[in-house]
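S.K.: Structures for review follow.
No lab work stands behind these numbers, since they all come straight from the coordinates. None of these values were measured; they are calculated from a predicted model. Cβ atoms are built from the backbone, for glycine too; each structure is taken alone.
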Structure I
Amino acid sequence: MLDLHTHSTFSDGSDTPYELAEKSHRLGIRAISLTDHDTTSSHDEMALATSHFGIELVPGVEVSLRDNAFPVVRNGRTVPRNVHVLAYFLPLDPTHPLQQQLAELRHDRDVRNHELVALLNERGFDRITLEYLGELSGGVESVGRPHFARAMFELHPEIVGPRTDASWNRIFVDWLGRDGRAYIPKTSMPIEQFVGAAEGSHTVFSIAHPLVNYIEECTNAGIESTMPKVFASLRERGFLGVEAYYGGTNAPTRSLVVKLTRDAGMIPTGGSDYHGSYKDEVKLGVGRTGDLRVPDEILDELKAAR
């Protein structure tokens, strides 16, 4: 069993790399990729932990980019589509152009976090500070939306109410999501810029949770009419993989996306998108529905494609 989409305390996950490796060992996961957002700073710690438990580690990262080829209409305006991208076997040398792009993305996120703190303060969450968020996350560099949500519940229950599964999910819709009252737009870095920086490095790119990124109404008809065009475009722009085995979709939908991925001549990658207690309904290795199984041979295909 593989899990090629996980997060740790180095971004917006609740588990340390050691805890993540230990859980993987107990579950029988033979290979894992720690795909923290915008950073590979967790790699060395994860490498020690996975080595201890005899688990293969695939260097990875997840980034948010703009796909200008498939814009969306928001509030009557046509804007670039924000999508998540997974990169595997990327270079870890901080001087490499791809790592420089990651540094730029981290800087953009840092600026956005400062803006979000200021906006929430204006909206009545005046006890939230970046320092408090850094204490929650283990460092200012690791601050993400789940840490903002946790701070909103801990410091201002008079505004958001008590924390429950329903209220936790709702806060991302009402406040922190794309149409929320405190939404700050993400980076404007296009896919082509990030992928281009990896030229010659043998990095393998896969589009994360493609239906979340590209489908407005998730029906079989919508998937079959939309995704072949998307996959063909991504392949032309340097993508070799599609996260078809995604932990947030059911088995029939996964099977359809796997078929469309194979039809496009691409590799169906997969993972749970595990965040620990920040997304408690998503389980390591098996995803939200509990029946996710990423075939072992997928890793062999990724290695061969490098």
Structure II
Amino acid sequence: MTWRASSGAAVARQRADLLERARRFFRERNVLEVDTPALGHFSASDPNIESLRVARPSGATLYLQTSPESFMKRLLADGYPDIYGICRVFRGGEAGRLHQPEFTMVEWYRQGFGLDAMIGETVAFVAELLDRPALRDAEQLEYRDAFQRFAGIDPFTASTDELADAASADAGLRDSLGPDRDAWLDLLLSTCVAAGFADNRLTVLRHFPASQAALARMCPSDDRVADRFEVFYGALELANGFVELRDPDEQRQRILADLGKRHATARPPVPLDEPLLAALESGLPECAGVAAGFERILMLATGAEDIRDVVTFAFDNND
């Protein structure tokens, strides 16, 4: 262990420049910057995301936030206009070349935006931060088409055995993932599909399967898919966005399903986010939202291959 910084002053200057560009981007679009808590009584129910817990002297548990999403949606339901935040967020079990347990997320919400408008603005955001106007010419791929092109398989009709075959999975991996269809799709996305994306431009993957909707609404014209997208540079994921789900009953069902999966896989439970559901009951305006990984964009700006080279004090795999 060293006392020295993981990156130097030159990277800090580039970081400051990108933060200034980000704020200018939103200021020009009349999007209001908001501040949300890093600690909360609730956290993400997603079984693939682990929260870091903080024990209060009273014994009560608080959660370091994995995203400002719940708080920002509560602000929108309370009458706020279009908003953005540049937030420190936290996730357990994440450290390595592309992950840190603490990182910076840029998240924003635009009222009245549909999928195409939100994709266009996200691409423009990345292009402006990197000062590369040509990046606005992003390739857009449907999730299904991308899997057929780069993995040679239809993600909507293939069996889990066929997905495992497409991943060239050995017996150990097959036992580990078992019948979890979405886990196989995530594996194929990271190892086969994203690896096929052009390495000198942005690629937008859109219309994820309904089973991976998270907090997105279903596509009005095809309920097999969700109005969710991700933006990549080469194989590097930069941003994840949705046209937001506004139905409180459906959101409650999804959260309860997540909690059931957490229980079935022996993951730590999290409490039901009742304030979020109450905000949806009150009325979330029609909107779309995006979360972008700021350090990953900074990696592209600096040419870094490891996220630890663009943070001041990095965690390693043993922390």
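S.K.: Using the calculated result 2.5 for distance in nm of label points 7 Å out along Cα→Cβ at positions 49 and 97, pick out the matching structure from I, II.
M.R.: Working: I: 3.3; II: 2.5.
Of the options listed, only II reproduces it.
S.K.: Quick check on the output: 27, 25, 23 is semi-axes √(5λ) of the Cα gyration tensor in Å, derived from one of I, II. Which one produced it? Don't skip to the end; give the middle numbers.
M.R.: Numbers: I: 29, 23, 20; II: 27, 25, 23.
Going label by label, the one that fits is II.
S.K.: Now for a separate question. Tell me which structure, out of I, II, gives 24 once relative contact order in percent (Cα under 8 Å, 6 or more apart) is calculated.
M.R.: Details: I: 21; II: 24.
The read-out comes from structure II.
S.K.: Follow-up. Starting from the value 3.0: which structure in I, II was distance in nm of label points 7 Å out along Cα→Cβ at positions 41 and 217 calculated from?
M.R.: On the way: I: 4.4; II: 3.0.
Corresponding structure: II.
S.K.: Determine which structure produced the value 11.9 for mean projected area of the Cα convex hull in nm², for residues 9-176 alone, calculated from the coordinates; the candidates are I, II. Each step should come with its number before you reach the end.
M.R.: Details: I: 11.9; II: 14.7.
It must be structure I, since only it matches.
S.K.: Here's another thing I want to ask about it. Which structure, out of I, II, was distance in nm of label points 7 Å out along Cα→Cβ at positions 57 and 185 derived from, given a value of 4.8? Walk me through the numbers on the way to the answer.
M.R.: Details: I: 3.7; II: 4.8.
Derived from the structure labelled II.
S.K.: Taking FRET efficiency 1/(1 + (r/R0)^6) of positions 17 and 233 (r between Cβ atoms, R0 = 25 Å, to 0.05) as the quantity of interest, name the structure among I, II where it is greatest.
M.R.: Comparing I, II, the top value of FRET efficiency 1/(1 + (r/R0)^6) of positions 17 and 233 (r between Cβ atoms, R0 = 25 Å, to 0.05) belongs to II.
S.K.: A value of -10500 was derived for helix-only ellipticity at 222 nm (-39500 (n - 2.57) for each DSSP H run of 4 or more, over all residues; to 500); which structure in I, II was it taken from?
M.R.: Working: I: -12500; II: -10500.
So the calculation was done on II.
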